[in-house]
Structure I
Amino acid sequence: MEPMSIERIKEYLPHRYPFLLVDRVLEWEKDRRIVTLKNVTANEPFFQGHFPHFAVMPGVLIIEAMAQSAAMLGLLSTDQKNDGTRVYYFVGIDGARFKRPVRPGDQLVLEVEQLRLARGIGKFRAVARVDGAVASEAELLCALRPVE
């Protein structure tokens, strides 16, 4: 499969700037795994305050990028495009670890593996890397639910 552009990603995820944290899908296997990319640029709005003297991407946003990648895997696997009636909610996290700072200019490669899926709730193992080195890892729970 060839990489998936931001335009195609927006067909699946409801997120938009400045909160869309997946720039490209590099590869994916239905119901198994996905590899995505987030280009971390110096003009990201959070860098103004985190931290002005040493810009670091907030860990919660790295985790959110993982969750968006997990949602992409679930949506691609079921071919459910964003029609405004359902959304993948990030509902749980286990074992989150942060190993190195993510800085402007880094390319964050997010690898997500589906561990199980039942009744619309999926458990995923996620790892974020920069230049092959682990920046963060966690197990995530995401739930596909109707928009009320």
Structure II
Amino acid sequence: MTEEFLFVKKLVDKHGTHREVLMPILQTVIEEKRFLSEVMMNEIALQLDISPAQVYGTATFYTFLDVENRGKYVIRICKSIIAEMKGKKEIQKALENRLKIKMGETTPDNMFTLLETNDIGWSDEEPSMLINEMPYTNLTPEKVISIINELQQN
């Protein structure tokens, strides 16, 4: 039995095998493993008796369900029109310069991944970003560099 089989089996034992449990299982895999590997998605499909295409389709539909390995800290910059109007481009540029990566990339040390995401619900406090589950709002280029420096010290 593979590690993936045992991990998914534990989740199936907890949630059952109904189609409705797919999202809680995918979310748990993300919380525990940080991304959904092809092997993991195939194992989920097998144990839930659904097609791998259904699992992959669900996983790729939602931006917070990563199907690629990401850095320890996943930075998701809000790309709403309000964020654009309030300085999102300056925040993005500061992060790209500080981390020496472009949007969609991960630092060579696998510490940070930089992504854009749709509205994260902080329109009144744009520009904003999420780092893993933690929101940061009313950002300035100086503020994001300070946040990155602090995370690198941890």
Structure III
Amino acid sequence: MLSMDQFIQVCREKGLNVTYQRMIIYKYLMQSKEHPTAEDIYRRVKEEYPSISLATVYKTLETLAEHQVITKVTALHDLARYDADTSPHHHLVCIHCRRVQDIYNEELNKLPIDLEAIPDFKVQRYRIEFEGICSQCQANLQKKQRA
């Protein structure tokens, strides 16, 4: 994850204007461990910057993701979630509450891939999503079963 100074430097290197909107959105995203949606980010950023629009948040997130300053995570292929951590890592996704959690495992970053099986495709990076039930949802399900 980039510090704010690094974020500013990377934006400049990629030819992106360093705007207050981009900085405040990245600042919130950097502080969040929740992989928030654009709407989540909008609600939080609006508290500090009331004139920001949801469209600006969406456009900023898409631009930062397109330039690989942040990562777009699409948990269970519904709402896009965003992650300021662009280091190689993977995700655990709860199929009940849709919570997304980071998982860091060097072995997963070294999986052998038979690139000859996909000759017309150049793999640049990959992420693995594990789908399951988080501990909180497991506890809730157990409480319901006992009741």
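Read-outs throughout are calculated quantities, based only on the coordinates presented, and are distinct from any laboratory measurement. As the structure is a prediction and not an experimental result, all values here were calculated from the model.
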Value 28, 25, 13, calculated as semi-axes √(5λ) of the Cα gyration tensor in Å, assigned to which of I, II, III: III
Identity of the structure behind 27, 19, 14 (criterion: Cα extents along the principal axes in Å, for residues 31-70 alone, calculated), options I, II, III: II
Entry that produces -12000 once helix-only ellipticity at 222 nm (-39500 (n - 2.57) for each DSSP H run of 4 or more, over all residues; to 500) is calculated, selected from I, II, III: III
Identity of the structure behind 0.96 (criterion: Cα Rg over 2.2 N^0.38 Å, for residues 7-62 alone, calculated), options I, II, III: II
